[in-house]
Structure formats: C-alpha cells, structure tokens
Structure P
Amino acid sequence: MARFRFHFGRTVQHFRRYRHILAVLMKYGLIEMGEGLARKLKSALGRRAVPERVRPRTLSGGRPQRLRAALQELGPTFIKLGQLLSTRPDILPAEYVLELEHLQDNVPPEPFDRVRVEAERELGGRLEDLFASFDTTPLASASIAQVHAATLHGGREVVVKVLRPEIKRQIAADVALLNGVAAIVERTHPAADKIRPREIVAEIETTLAAELDLQREAGNASVLRRNWIDSPDLYVPEVIWSHTAERAMTMERVRGIPSDDIAALDAAGIDRKALAAKGVRVFYQQVFRDNFFHADAHAGNIWVDATRKQNPRFIALDFGIMGQLSSEDQYYLAENFMAIFNRDYRRIAELHVQAGWMPAHIRIDDLEGAVRGQLSALTRAIEMQLNKI
C-alpha cells in the first residue's frame, strides 16, 4: 500500500479522472484492462472510488477497434500512449498495432467563449482589436488545442491555434496515473525489461510537454521554414510572431490536400510518382542534411500543394513534435537503411542491439526472425501501394 500511495500520491485529488477512465473501459467492454487500477482505488479510497458497472456500447469492431475508440475518448495522454504502442509489435499483437496506427485526435470543440478568454489573455488584447475577423467555428478541433481561421488587419489570412483551458492539469493527472501503472508493471510483469514501461511514459510526458508550449512550436516552425525556404519540395507556413504566445499561435493560412487522399490528388492532376520521389528526398534531407525533422508526419500534418501538378510540393503543418539525432544515432540509422536495402536481416538485428535500441540480452536469432517477418510484411504493403501509383 505504501508503494501505491507513493506513485498515486494525488489519487484523492484526481480520483474523478480515474473513475472516468474505468467508466470508459467499461463502456467499451474492456474493463479487464482496468481491473488492477480498480482494485487499487477501492483499497485506497473505498468502494465509491470505482464507478458502477457501465453497460458496454454495441460496436461493430472487435477488441482492437474498441481499444482505439476508448483511447480516443480518454484524450491526448492516452492517444499518445496508443500511438507509441502502435510502434511496438514486440508488446502488442499485429491486429492491435495496425488498429492503433489509425488513432485520430479529433474531439468536439471547446465553447467559443472559453476560447476567446484563453486567446485574449495570451495575446494581450481583444480579438476585435487584434484581428479584422475571427471565425468562431474552428477549422479543426483536437484534444490539446483547436484552430480558428482569422484575418489580420491588412487582409492577410491566418489561422490561430489555441490550447484548451485546463489541458495542462488534465495531462499532468494522466501522466501521474500512467507512472503509477508503469511502476506496477515494472514490479510484476515478467517481460518488464522488454516492455520498459517507464520509458514509454517518459516519452509520452516529453512529447506532450512540447505540444503544450505553442511558442516552442512556433520556433520549430520558423527553423524548419528557414531550412526549406524557396524549396520546390516542401513549404512551411510563416509564423506571425506579433500574434503568438505560449498558449496561442498565429500562422499564415495554407491550403492543400492531405497526402493520403489519393482520389483528391488524382482529381487535382498531381504527379504521384514525382511526389513519392520528393517524399523520400525530403525525409533524407531533414534527417541527414539538417538533423531537424518533422516527427509527427502523418497525413493530417503533411499536405500536398494542389496548385503544383507536374512539380508537386508538400506542405508541412503542426510543428509541436520535431526530432534531432545524435551523430551516433544518425550513423546507426544510415547503417540500418543500407541493411534494409540489402535485405540483411541479421545485420539489422545486430545494429539494433549495438545502438541500444533493443535490450542487450535479446537473442540475435530471435530478433532476426522478427525483423524478417515485419519487413517482409512491410515490403508487401509498400509494393501494393507502389502498384497504385
């Protein structure tokens, strides 16, 4: 019990959130995933800490689909957890990994009155004074922030990203909960050294901390824009620094097609072979030329400029998660690419252990077999996509 109280020291303060998590798991028929938490809460706070059993929703999908839906409903911390787990086929079965890759962060918008208060407090003035127009209906609404279209005095079209009120407090409570769960897994799970639960939670916490500082995101965008200024391959919108603060950020408004919308790309007459070649070039230049790369490059954040057909260009959005590598990691990444191109699966396994990306005690033979299986499946998927181009 002492250990539990150490890791869940703020349980009494946040127990409503824990009850909500359990209720969501019940709703999606996943209560067995929360039974350990339920027992601990009952022991610490009494029976009232655990909600009455909720009738599960009727869903068309199986357990992987229900898990994805539950994580989406639980918000940003758990969405990040799911996204990280989607990169860990050593932890979850393939059907869960594939399903969690489709996690989308899209929730109902915050009432505009609350958005106005947040934006005006951060930007230091009334919206009517700061902008010629400000659309009260958001263009996009995620669990951390939402984005509104606006126009500056002078007519320039912009978008304004505003953090949700109280989001920092909610994420802090969720991270505390996950740290407690990680401590339990570390003590009790037979494969804890393979799962490394504390590292997973630490990565979630670091990633979310970066996304909660919009001034930092604006700085990231400015650096990336400088690296790619006048490039025919990648466009980065300009930050409007006079209208940017820690919890509100203003950028030039851009328009494009999500990079996975094949039908729209074809309708616009985009040369997809040229676009695919540019995608590879943009990735390598970000990683090896600049050592500053977009680390959340899903289709919602990477658009295609619809006005450039034969010489297509990507448009980057959302710069909260950027990456840099040590020279050692750059070396190991390049060596891994060479081994992948040569289909040298044993070399890939050895490199992962040498780099410290996998625990040193893992059998190379076992890791080689897992790599061969994963890359064979990936190769088949890539070939299918290339056949569509």
Structure Q
Amino acid sequence: MQGGNQDWERFLPHSFDEGFHTRFAARFAGQTVCVAGAGGYVGSALVEALAPAGLRSLILLDSSEYGLFEIQRYMEMAHAAVTCQPVLGSVNDDRLLDSVFSRFCPQTIFHAAAFKHVGLLERNPFAAIANNALGSYTLSKAALRHGVSRLVFVSTDKAVHPHGIMGASKRVGELITLSLSGPSCRANAIRLGNVIGSTGSVIPLFLEQIENGQPISVTHPEASRYFLSVKETVTAILAAGSAACEGKVLLPEFAEPVRIVELASFFARATPGGNRSLPVRFTGLRPGEKVTEDLIGRDETTIGIVDGPLTVVKTRTLPWEECDSAFERLSACVASRDAGSLLEALLLLVPEYRPGKLIVESAAVAASE
C-alpha cells in the first residue's frame, strides 16, 4: 500500500514531519515516563517516539504478554541504551501499581491501556467497564498516591454521546480521570478519532478484502468518521502531556469527517493490483455503532487553544467523593455480573448514553430473574 500513502493524506488534517513530535517528546527529557498499554498500536508508537528523547527511564506496562514482549524487543534492538522497565500487568491491579510506582517514581503517565473494539465490547460489557472505566480510576488514584505530576488519558470521539458500551466506558474514564485532576497531579484527556491503520480497524480490513478479491464491507452508506495518522496521534498525545491546563479534554486538529464508502473506493483504486470494480457490500451498523461521530458534547464548551495545537474543551467533572462512590458501584456491578444495575449506574454517570439492544436485553433478562 506504500504507493498510495501520500494520496490518503487528503483524508487527514495535515502531515507532521518527524521533527514536530520530536519537539514535544523532548519535553520529557530526564523524566521517568510510564506508558500504560505500551504494547498496543498507539502505545507502541508512543514508546517509539519517546525512546530517543533522553528519558531517565521508561516504564512499559501492558497486560498482553505478546504485546509487551514485542515492544521490549524493539527497545532492545533499536534503543538499547534506554533504561526500560517492562511490567506485565493490568491498570486494575492497585498493588502492582503501588509496587512499580514506589520503585521507579514516574513523573508522567500516558494511559493508553484500553479495550477498543465496539462490537466485541457490546457483547462483553463487564470487561469494558472493568478495563476502561475502573482501570482508569485505579491508575489515577495510584498516580495521586505516588506524586505523579502529569497524567494523560487517551480517549476517543466515541465517548461523546455514546451509543455503545465502549464509548460509555471511555466517557466514564474521562470523567473520573479529569475529576481527580489537581495541582499535585495535572490530568487531561486527549480525545482522538480513528487512527489510520490501527489493528482491527477498517483500513486493514479493506486491504485484506481487496487482496482477496472480496466485496468491500461498509456498515452504512452515510457512515463517516474522523481520522488521524499515527504520527498525528502521537504528536497530539505528547503535546497533551505538557499542556498548560488541567482537568480538560483536549482535541487535536481534525479534517472533515470522511465517508467510509468513499474511503473504501479510494483504497480499491489506490492499492497496487486492486480491483476498481470490487462491489461495496453494506452490512448494517454493528451493535454500539453510530452513523456519525461527534467531537464535543452538547454540555461542553471550547475555551481556547494550547500548543499542539490542541483545542481545550471544558467538560463536567464530579466531586472526588462521587468518583469513589461511582467506582464502588461499578465494581459491585462487575463483580456480580448484574447487567441491569450496570446499565442503571452508567446512565447515572453518563445520562447522554443511548444503550444498544444487547445490553438493554441483558438488563431485562437480569431484572426478570
């Protein structure tokens, strides 16, 4: 697909050269930085950008053994001089976090450890809440306990007016992380769109279907999404790590949303050996999906620009005690596998959430038992 790389940049706001995200990475020189989700697509790209920045050390935290092995192997081959601490474990493990943070004393945490696949999470709501929401609370509280100066929560446009459990879980993660922000630990959320080429995303699927001569699957004729390149994504996250604000949602620059059917047609034309006549097959929206995404909620306001450039969005927050009670309530729902109570708790926290059929049916079944 390399031949079409430059052409697809018309779907993006602009292209950054290597020096742009290097400028932001350099701001962490001399620090110990923790990347949670270091073995994921975005997390590993973030590690690669930070590796040459003159860090004191880099904590690589991931619950995937394979993902952690791969990013550790990359660091050993490409940046052997950088002190790395690979940690196999979950952001939900407060004892592990206490042990790691006590020993290595990170100044900045980038939290990119999330479950992200919308349809899969609709069928696994307890896992979504445990990882994306409860894990964010556990990591934020650990950061507060151990004097971490900066915390960046990597969020998604799917957290705005969510229709799926993935978006709702990420919105809860935003609320909790930003609500716990303060002078001792300045936390912000960076709200991203779809990252071009990320694992399990639409573009690798298109390329696989084109290579096999199969019809190209698109969910809805009017479905559209906001896109960022991985370079733009990393730059935005690094910029958020030193933004002159706290307790806010930050937005990178986005081009206009792209219709997915237009993207499919582009790849059919641009892929070497591709078949321009491959039909598009409309499959219908999957559980938890929307036709279009939003970047800013109805109850949110933009209040300025910080270096990045990132738009600063003021969003609602919760008193600390409400964060604690929300964590206890959601934890109890996950532990008891009570879909009805989980749905009720989510709607209290995220009243704009429009739950899908699967979780509504699960809640109804739970209520009848």
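Comparing mean count of other Cβ atoms within 10 Å over residues 126-133 across structures P, Q, the highest figure is found for Q. Thinking of P, Q, which structure, once mean count of other Cβ atoms within 10 Å over residues 238-245 is computed, gives back 20.5? Comparing all candidates, it corresponds to Q.
For distance in nm of label points 7 Å out along Cα→Cβ at positions 94 and 342, which of the structures P, Q scores highest? Present the calculation step by step, with values, prior to reporting the outcome.
Details: P: 2.7; Q: 2.1.
Largest calculated value belongs to P.
A value of 18.9 for mean count of other Cβ atoms within 10 Å over residues 86-93, calculated from one of P, Q, originates in structure Q. Tell me which of P, Q gives -16000 when you compute helix-only ellipticity at 222 nm (-39500 (n - 2.57) for each DSSP H run of 4 or more, over all residues; to 500). Computing helix-only ellipticity at 222 nm (-39500 (n - 2.57) for each DSSP H run of 4 or more, over all residues; to 500) on every structure in P, Q gives -16000 only for P. Identify the structure, out of P, Q, from whose coordinates distance in nm of label points 7 Å out along Cα→Cβ at positions 198 and 286 was calculated to give 1.3. Checking each candidate, the match is Q.
Which one of P, Q has relative contact order in percent (Cα under 8 Å, 6 or more apart), as calculated from the coordinates, equal to 18?
Details: P: 11; Q: 18.
Derived from the structure labelled Q.
For the read-out percent of Cα pairs over 27 Å apart, for residues 78-269 alone, a value of 35 was computed from one structure; give its label from P, Q. Checking each candidate, the match is Q.
Values in this text are rule-based calculations from the coordinates and carry no lab data. No experiment lies behind these values; they were computed from the predicted model shown. Cβ atoms are built from the backbone, for glycine too; each structure is taken alone.
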